[in-house]
Structures are given as C-alpha cells and as structure tokens.
Structure I
Amino acid sequence: MSFPVSVWYGVGSVTPPFNEETIRRDLNNIKDAGFKYVRGWVNWRDTEPRPGEYDFSSVENLLRVAGDIGLKVILQVYLEFAPDWLPRLHPDSLYVSESGNTIMPQGSPGVCLDNPGVRARAEEFLRRLAQVVVKYPNFYAWDLWSEPNVIQWIYQPTGWRGLFCYCNYSKGRFRDWLRTMYSSINELNKAWHRSYLEFNDVEPPRFVSLHFARDNIDWLTFNIAKLREDLEWRVKVIRSIDSSHPVVSHSHGGTSVFSNPLFGEPDDWEMASVVDAWGTSFYPKHAGRVKPDHVLDALVLDAARSAASASGKPYWIGELQAGQGVGGFKATEPVTPDDVALWMWQAIAHEAKAINIYHWYPMMLGFESGGYGLINPDGTLTDRARRAGEVAKVIYENSDLLLKAKLINSDVAILYNIESYKWLWIAQRHSSDVLSRSILGVYRILFNSNHNVDLVSIRQVENGLISRYKVLVAPLSLVMTPKAALSLRDFVSNGGLLLVDSRFAAIRNDGYIDSCTPAYGLSEVIGGCEDGYVSVDKVSLRITNDLIPGLKVGDLIIGSNYVSWLNSKAHEVGVSELNLDKPSITINDYGNGKAVYVGTSIGLSYEVNGPDSGVGKLVNGIIGMAMVQPPVEVKSTKQGYVEVRVLKSGIDHLLFIINHSYNDQLVKVRINENVLNVGNALIKDLVTGASINIINNEVQLTLKGRQVVVGLVSR
C-alpha cells in the first residue's frame, strides 16, 4: 500500500477553466515531478447547473486523464459552493444571522442544509456523484468536507461576521435537540430561567444576558453536535453507494485548539469520530500568521493526531502550504523548497498518514491571488515543485515503513477542554487566544524539553481514558463537568500527577459556580479552595519551599492573566506578592498521586514572558516529580530549533532530526535507553541515503539550515 502524497489541482475553481490539452500537460508534469496522486475539486454548483440535470464531465475527464497517465485521484467535495438556483426554489433556505440578516450567496457560502428540501437535493447530488466516480479504478478517496463550519468561512462580509444559523429549520432542529436534553419544557425553563409554554416557543440565544449562561452553552453545544451529525450524514450518503474507499474530512485553521465555537467552528475530537481519517490544514507561512512558529506548527500536528487517535483513526494533512502566503495586500516571506520538504517530513514525524499539498497552481483570482501555488502561473515547474516531488518519491519508496510508524507513547497529556471554550461567549471574548495560548505555552515548554505530548479532550477524561498518562496538565480549564471531576479524582488517586492553574474548575457545566472553587469537590484533590483571585498583567510568585526539583527558596515565577491563592492544608510551595499569607503554589497528596496548583495562568505567562519567567523550570520540575523522562536529550548550536522524534515501525525505529532554523547547527542527540537502546550502530538517512553513526546511544552531526534527517534504525 502506498503512502498518499498528492497535489491539489482545482481546474476552473481557483484557476481559469483549462482545456483537456492543458490538463493532460499538467497531470503529466505532476507525474514527472514524482507524484502518484492528484486531488481534484467537485463543486455542487458546477455539476448540477439546472435542477435535476447533472454534468459530471469535468470530474470524469480528470479521472480519465489521470488514469491514462497513472495517477490516483482523491476528490474534495464542496456542498458549500451550491447551485445558484437553490434560493429561487427554496427561498427559506438562506442562512440567517443572529440579527435577522439573510445571506444571499455569491458563489459561497451556499444555503442552509437544515432545510429538508435542500438536504434532499444535496443527498441526491452526492449519490449521483458517487455512482459515477466508483466506476474509475484510479479513484482513491473522498474528502467530504473541507474545513467544516456552520457557515462556510469563505463568506467574508464587511464588518461583523455574525452568528449562524437562525433560519426556521435550524431553530426547529435546535428545539428537537433540546427535547432530547430536557425531560420537559419545565426543566428547560428552570435551567434557562424562562417561562416558555412549549418547546416550539423556544428561541436560540442571540446575545449574552448578564446573569444567564445555560442557554448560550446549550446553543454552542448543539452547533458542535450538529457539525458532527452533518459530517456523519455526508459519510452515510456516500457509504450507501461506495463502501470501499476511504472517507475523510479536514479542519480549518489547523486545529480547534485555536478556534472559538461561537463562530461555528467544530470540535476536532467530535468530527474525527465519524470519518475514516481526520485531517488538518497546515500553513506555517499563512498570510494570517504574524510570524512562522515551528512549535505552534508542532502543536497543530499533535492536536490533529490526538483528535484522530482518540477514535482510533489516522490523521491526514488535508492541505499543506505549497507557496507564498497572500491575503489581499498582505504577503508573507516566500516559501522555499526546503520549507516544503521540511513541512512534509515534520508532518510524518508527528504521525501523519497522508499529505495533500495545496495547490499545484497559485490562486489565480480573488483575495489570495498569486499565493499558495507550487508552480508558476504559466504552468512551468518551480524548484519547490521539484523538491516536493523528490520528497514524495522517498515517501512512496518507504510507504510500508512510514504507514506503520507510531510515536513512542507519551507519559504527558494536555487537556483540551471544549467546555472552557464555550465559556468565551459568556465572558464576551470573541477570540480564543486566552485559552489557545494557555495550551500553546504549556506545549512549548514540553516541546523545548523534548517530550512527546498528547492532547486529550474532556470527553476522554469523562470516559476514564487517561489512565496511561503519568501527568495531565489542565491549563486555564475554567469549566468542569461532574463526570470529568470524578475521573480526575480517580486519575490522581491511582497515582497520576495533575497540574492545574488559576481558576481551575471555577464554573460548573450548568453555568453556575459551586460553593467552592474548584467545583464538584475537586478542592479535596488540590487540597483547598481558592480564597481569592485578581486579574493582572504581570505578577511575581516567590518559592518558599524546595519541594519541586530545580527550584530553590527565593526563586521567582512571573505570572500573567490571574493571580490567586488558596485556603489550603496542602504543602505550600510558593506565595504571590499580592498575598503573602496564603499559598499560591501548592502540592497536595491525594491517594497514590499528587495534585499541583499554581495560582496564575502558567501557559499564558510562558507565552507572554518567555523562558525568563521561571514557568519552564516550574513545569519541568513538576514533570520530574512524576519521574517522566523525555525520549531524547538534544543539544544544538541554537537551542529550541532542533526537533527530534522517535517513531516505532514494526521491529524498526525511525529517528527524525529536524533543523527548523535557517542556519547550520551542530547537533547532539542522546536517545533514552528506555526508549531505544542500540549502543553502537550505523543507521541510514532515508532522505539522502547517507550512513550515520550512533555511538553509545548518541548521534552527533552538523545539519544545514532547514535540513531533515530521517534515520532508519533497523533490527
């Protein structure tokens, strides 16, 4: 079985329509560059130009020509680019915002599929498409939803984007969902503080009311569930015709860790549960980025891997950036051939099982014109295209090895708590940055210490699926559920180490605060209740007891966002400058494990204040308390820019050494003998074919800027 590496080829979508001669030339160039797969577009609008009249000639032409040349085809299906006649036949299918504005589509975002008439037409289109496509032996896989959203994100209004969808059918679907959540209208009235007579009277919330919360939480919970159900519906429709080809989908913005569900974004963990593989868009030099950040990129990859893995699925790179990021008047620094090669290998080092490079041509019209292409607008190849093809050849040659490769299990996990993300609306925060940067900061500390890290969702916590970890970090986890609280008790009692920070479990999932923070009795786990907290830009916490390895009495930890303190019987480790009488850092023994409380936002502080904050020392010391060691130790000329990953593939191992800097680096890697004990050995670099010595479980070499080594350690 071949490891799929494709390039997107959107003829007539992001390029002008091409004739067959040009298409054949392009596909031959794709094949000659080294690729075995091409990824085509299918827009509903283009293939059903009139109601009930289908024209799949462009799809069939791509499949036929690709088959002649020897390329397999992955198809991306867009229901969001819907026929323009739909609003005429179904005027009640238009998206409606929270303010009552209807959205007349302009090519996108289509119409609301909650309308039963529109959904029936979409279903018929998918069936007709599948009946045509399955006849072609070179067809490989479906991607049924590119970057899912309640309303397609390509919709770019002037001003406020709005919340969606408040059409009558979406409201009806919400009311049906509420009937499954509440036993009666009286129960809903009690939870929402309302006086509805029946469910058909219920209106979804359109704004935040100062003293209410449950209605807003329910609306977001419904929309997250709706996205999963809609993806599952697409899969079932295709599966009714085609039971053999993989069905996947991929997220927008890299991962839901960086998304606010208020604006119709899904939960990756929910979406991954209903497809054969879950994917992500991977744009390290996107026009929307302030600057490249290889650690953020690694988090995106690990989040996608973790979300898919939670349902026992592989993850794919649905889109990997091919060329310069362009957005309107903004253009990022150029993408080099080494960049594309590094990103491909970095994805595989984080366990990706397919790569789809976006796009063969640059965007040739619209907001992104001139950006994101692997070749020149005239169809001639660039060095980026040649280099990407060369990497694809190496991947194909080692497909079996790479498809079986799994990261060495992590002992450390970070909690992705979707319940806290829902609270952003109540807190009147439109950006997810305060939560996403809290996760990123903790991840950055662990990345720089060479730990493999998983992200676990609160649903996994609720289901008791965290017992294999030694350490769970819950950064800025404001909201808690009763099931998760019970599971966290068990985790710590059975020997785990739980690290939490300020405002941990301050809000119950019904929207209320509890009699004590943290809620649901978790004060017993951390050894006390929060006695007070204050919002701060910057605060100092002083270590008062040397109970954490690497920290001594008098050391300072610089905090951000919050500072808080406890009424606690736990072991005091530190106090804040705002309250010297009560501890702000504690360690509590609970059962066979420990809970560590830090009264500030640790991840956010590391992102704001950097390594000099002392937060890195604090977190690494706490990880050391659990006797967790990273798989490797890395020393390099420029610390923090060399990433090393060890993967196991059958009886063999793969050692990925990635130089993220643009400068040469002298690198020394010591492999933890508990992970892989090879002593003295000669390993082969799959990228160059060169041999590399391992001496006493150490590798020492000089890497050029942006160089990647993929060392095969054979038994």
Structure II
Amino acid sequence: MHFFSQFLHFFSSTRIVLLWSCLISISVQAQKKNANYRLHIKKASSAITIDGVMDEEAWKETDVAKDFFMVLPADTGRAEQQSEVRMAYDEKNLYLIAVFYNNPPGPYYVESLRRDFQFGKNDNFLIFMDPFNNQTTGFSFGANAAGAQWDGTMNNGGRVDLNWDSKWISKVTRNERQWVFEMAVPFKSIRYKKGVTEWGINFSRLDLKSSEKSSWTPIPRQFPTASLAYSGVLVWDEPPPAPKINFSLIPYVLGSANVSSLNENNTEYETKIGGDVKFAVTSSLNLDLTLNPDFSQVEVDQQIVNLDRFELFYPEKRQFFLENADLFANFGYANIRPFFSRRIGLDVPIIAGARLSGNLDENWRIGAMDMQTANDESIGLPSQNFATVSLQRKVFSQSSIGFIFVNKESFNYPDESEEYYELYPKYNRNLGFEYNLASYNNLWTGKAFVFKSFSPDNDGNGFTQAANIEYKSQNWNFGFKEEYVADDYRAEVGFVPRNGYFKFTPFLGYLFYPKKNTPILSHGPKWTSIYYFDESMNNTDYLNLLQYYLNFRNRSSFRATFIDEYVKLLEPFDPTGTGKPELPAGSEHHWNALRLNYSSKPQSMFTYTIGGRVGGYYEDGSWLSVNNELGYRFQPYVSLSSVISYNNIQMPAPWNTTDFWLIGAKADVTFTNKLFFATLFQYNEQSKNFNLNSRFQWRYQPASDLFIVYTYNDLMPPYSESTHSITLKLVYWFNK
C-alpha cells in the first residue's frame, strides 16, 4: 500500500498534464460528417395555414427530406417506417410539415398532451436546428403523435434543455395509416446570425410499435439523434429575414393565502406584482430582466431517501435561470460546480435580476447574470448580490474553451455582530476556466478545468482541478477521470458537497450485439472503480462496481450490479438518517452488495420499473431496499404514476432495526394541449414529512398562463408543523 500511495502521489502531480495533453491532441479539425446531406429551403409561394393538412400550393414546390436511416434497433440500413419532411419560410415564420407513414397500420403510443414529453415514451418527431452551423448550440422543436409540443435549447453538441419555452404554433392530424405534423416558428422566437445561408439541420422519428428510431442523416446507434455532429445542412435560397425589433414584456399578478400552525392557524394574505422583460440585443444575443420574480407555480422537488454523508443535489426548475443555463451551470462536474443557481433566492426574496446570454458569432458565446436578494433581519442575513460572467469560445470541430467568474457579495448586515460576519462572509469569489472536448465524430469526449476561490480569510482561498476523457463506440466504452478539491476551496454559489480529496475513476465497458433477430438487442459488462484519497494520499473510500446490461428489442432493459465498497468516516455519521446515534469519525467499514433493476417496455399502457439492493452496510450490518415506479395511462388524457421505496437496515445496538417507507403518487390530467391539471402527494417516513401539491394550468395564449396552485406540507412529530397555501397567478406574454 505504501508503494501504491507513492505511485498515486507521483501520478497526482502529472495527471493534469497527461490528461489535458490527450484532450487537446484528440481535438482535430475535420469536415462535418454529414455535410453532403442538404435540404434546400425557399420562400413560400402561397400563404400557409397551420392545420396539419398539406393542401397549400407552397408545399408542392419544396425539397423533401425522406429515405430516413434506421438508428435503432440497428444502424445498418434505411428505416422501415417511411417519413417525409418539407420546409419553407416567409417574412415572419419558419414552416415545417412532416408526414409519417404506418407500415403496417397500427396503434399510436403517447403518454399525454403534456408539453415537453418524455422522448422514449411517445411516438414523436423532433427537429434539431443549428443556426450557427457550429455543431454545438441550437434549438429543438417537435411533437408527439397526439399533438403535445416539445421545445428546448441545445448545447454541448447534442444536449436538449426542455426548460426553455418559446412562442410557436403547431397542429397534428392522424389516421390509421399516417400522422402529420405542421408547425410555424416565428423568427423572433429563435436566435440566428444575420446573413447566414446554411444552418445545421436534422430530423428524428421514434415509432414505438416497431421500436424503431430513425434519422434523416445516418447516425451510429450509440449516439442520440440530437447529435449536431451528425446533422445535415439546411440551404437557404437567400438569407433568412433580417431580425426586427424583438421585445417581450411578461408581467404577472399573484394572490395567495397561507395558513401555518406556527402562526396559530391564522390566514395570511399576499399579493405580488412583477414580471420579466426579454429584449433581443442582436438576433442571437438576448437580455432578460426580472423584477420581483415569483416561482410559486414551479413543481415541488421529488423527495428521495437520503442515506448519503454529503449534501444531495436538486435540479433548478425556475424559468428565469434556465434559458442558456449551460453557459453558467455546465462548468465543472456534477459535484464540483462553481455556480449553482439554487443558491440564489430560495430562502429570501429576489428583488431584481438581469441576464445577458447568447451567441456573439459562430464561435463566441457570452453569459452575464446579476441577481439582488433582500436581507432577513430575523437570522442576521444581509442583502446579497450574485454576479456571474462566462465566456465560451468554440475550437476545432465541436470543442470549446470556457472562462467563468462568480462573485457573491454581502452588505447591509441587519446586525453588525462578528457572529454574522463569520456566518455570512462579506464575499466569496470563484475564477476559473475549462476545456471541453468533443471530437468531430463524437467518439471522444472529455473535460478539464481549474477553479480558484477567494474569501475574506485564509480558510477559503483554495482551488480545484479535474479532467476526464471517454471513448464510446458501438462496442467499447472506456475512460478515466481524476479530481482534486482542496480542503480550503469554497464555492458558496456553487455545489461542492465534499472537500479535501483526490478522486480517481477508471471504467471499461463492452456491448455485444447478437447477429440474429433475438429479443435481446445488446448486452455486456461494465467495470467502474472510484477511489478517494485525502490530501496526504491516504485512502478514505473506494467503490468497485461490476455491472451487466441487457437491452431488449422492445426497449425494456435489465441491469445487475455487484458492489464492493469501503468507507473510512471523516466525520461522525448517522447511518440511518433518522436521528439515531452517530458512528465515530475514523471508523472503517467494508461491505458487498447486489443491486438489480428492470424497466418495462414503454409501449404498454401499464409500465413499471422495479429494483432493489441487498447486502452489507455499516458496522457489519445489512441494508435491504426495494423500490419501484408504476405507471398507467389512459392515453392521451390521463397518466397515473407512483413511486414506492422500502428500506430495512439491520445493525447492532444501539441502532438495531430501522425501516422506513417513501411513497409518492401523481395524477397528470391533460384535458387538451392547453389545459392541464396535476397533483402530487409524497410521504417520507425517514424525514417525517407529508406533502401535497396540486397545480391547474390554462395556457390561454401561447406562453401566457393562468395557474392555480394548492400546497400542503406537514412535518410530523417530533417537528409538528403544518402549512397550507393556495395561489392564483396570471401571466401574459406581450410580444412586439
């Protein structure tokens, strides 16, 4: 072990040079893979009505994208389900109509009429647009076979962020032999560069009855059809219309009533007025302003069982923070984030904010955000300002270099005591840069970054650095990741749950593809090792995983995982998460376990995912967990789902036996694609919490909504606190 520690200490001093050299050497410039797939678009010769019927003269004069390629279950030929796509434009809108044939005729599978549906659970069509033709950013639009819309921004060469909403219209018609999707997207709703006559473009179709996913351009099956590296080219007969003034005002008015047991069940009433402003500085750069924002209509977080020693991550759901969010949130890794927007304004009101984000040209992107929060005299919390600036430069085919600066400044302390200066430091800053690798064919990906923090005392002036590289072909998937977080690195506006460690993660996987037409589409093993060391290179944790995957032709899947885990506790820890005695710091624990998971095929009206874990736990104990997700739909109007988790922990005294349930159920009713109702209840026996959230939404105009939200939260003994609230919120989108 002494030799191993010396080797790792040597490796830790050279790892960044080795990995960064690999990342840069792989980033070679190459011609776009599918540049020869070209679809010509010209100005419509007649008016187009969005009705899902291809009867306008303009559609007869367009190019046709057809003869799609099969991506799944195999990528060796043309798709069996035929599709045709046509595009046109006028001075205001970009138009598309697509026809999808059923051969043989059969049922359609859709989850609901809910916007931004789950891709794998719906017959659907998606378009991926890359207006800068840079293979990294863009927009996605589409619909399922029942007409539910899908829209999102694209980043990192193929990730789609569905939290973005824009104003556009569409219509779906269908019969047993075909379904038709027609849409009109205002040029005001997207960002593009003036004068450009070639955009990246691709089209994707998923047909669940045949389990076939297809694409206009050929794409290897290990990659998503959203991969912009494999997009074709949309060729304009002349540059798209020059952008005109694009100004949106989105005010809201809100009224709410709140009842709390801590306030002797008296009713408190609140009214709020605020809103957002969107202004297109250029055709590709947007300025967003917000005043007195409110996020009461945002869905509550789904509760989870917490048996982790470190803080858990919950995703951002507030709309203002989500457009172009990758410019801020994608720096670092999942557990090393210099910026995490949920640190802003969850406990105190946001007074106002501004954000500038988008493309400067085909190579440069910028993000700048400034948010101001109020103070809270009851806990001595001062007013705080959160400022973030990021700059991203595309290099080579799809790679990029990024810079970020994050500043949190505290002022106007309600109480000038030294205690509050220690609790809420006057400032915390992070400065750093990163390199993102994406080879021209997506086979190699990776990242390397360095961040430095600055704080008023010497306890928060550390740094972190990490790098990883991954290779993914149809058969092979392997790579390596290394991380270092100094004990004195601080990211108060970020998410860094653990400090003072080195981490090394090698992994290797292989997939077999049966040559015969068997129920199994692919299968294979994957090995992953995760090793943690303290700053003196003493091993504190390791986790070895040996997994085997089975992917079935009907899109169901099974995974078995053998676990070998070791933990040396750095701090006292309650292994049950229920307030029982803590294990002492420095104690060592080792166990083995087996985890199984199965997900059913999405074509069924009744779907389920079931899994469990059985094996050892802390202090030579055992941990048994069983969890499942059940769903049933009366398509396309009603979707019912539930989450049930049971945990049983057996340990010696004083812990003895600990068991608890987590139960959640959700009803999602979509009366039309503009009228929605959803209700979610959750009971977490571990945290003694019962929660009910019901939300009614009427989209009476594009991007304009009426919300009625009811929330009930009950903290059971020993906490004994309950709250009720009902909120009515009206939002209207004025667009010029």
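What follows draws every value from the coordinates through simple rules; no lab data is involved. These figures come from a predicted structure and were not determined experimentally. Cβ atoms are built from the backbone, for glycine too; each structure is taken alone.
Of the structures I, II, report the one carrying the highest value of Rg/Rh (Cα atoms, Kirkwood Rh), for residues 468-547 alone.
On the way: I: 0.98; II: 1.16.
When Rg/Rh (Cα atoms, Kirkwood Rh), for residues 468-547 alone is calculated for I, II, structure II comes out on top.
Identify the structure, out of I, II, from whose coordinates mean count of other Cβ atoms within 10 Å over residues 84-91 was calculated to give 14.6.
Values: I: 14.6; II: 20.2.
Label of the source structure: I.
Which structure, out of I, II, was distance in nm of label points 7 Å out along Cα→Cβ at positions 76 and 140 derived from, given a value of 2.8?
Working: I: 1.5; II: 2.8.
It must be structure II, since only it matches.
Check the numbers for mean count of other Cβ atoms within 10 Å over residues 228-235 across I, II and tell me which is largest.
On the way: I: 18.6; II: 24.2.
Ranking I, II on mean count of other Cβ atoms within 10 Å over residues 228-235, first place is II.
Quick one: distance in nm of label points 7 Å out along Cα→Cβ at positions 220 and 404 came out at 2.9 when computed from one of I, II, so which one is it? Intermediate results must be reported in sequence, preceding the final value.
Values: I: 4.4; II: 2.9.
Going label by label, the one that fits is II.
Could you figure out which one of I, II the value 77, 76, 45 for Cα extents along the principal axes in Å was computed from? Can you show the working numbers first?
Numbers: I: 77, 76, 45; II: 78, 64, 48.
Traced to structure I.
Determine which structure produced the value -9500 for helix-only ellipticity at 222 nm (-39500 (n - 2.57) for each DSSP H run of 4 or more, over all residues; to 500), calculated from the coordinates; the candidates are I, II.
Label of the originating structure: I.
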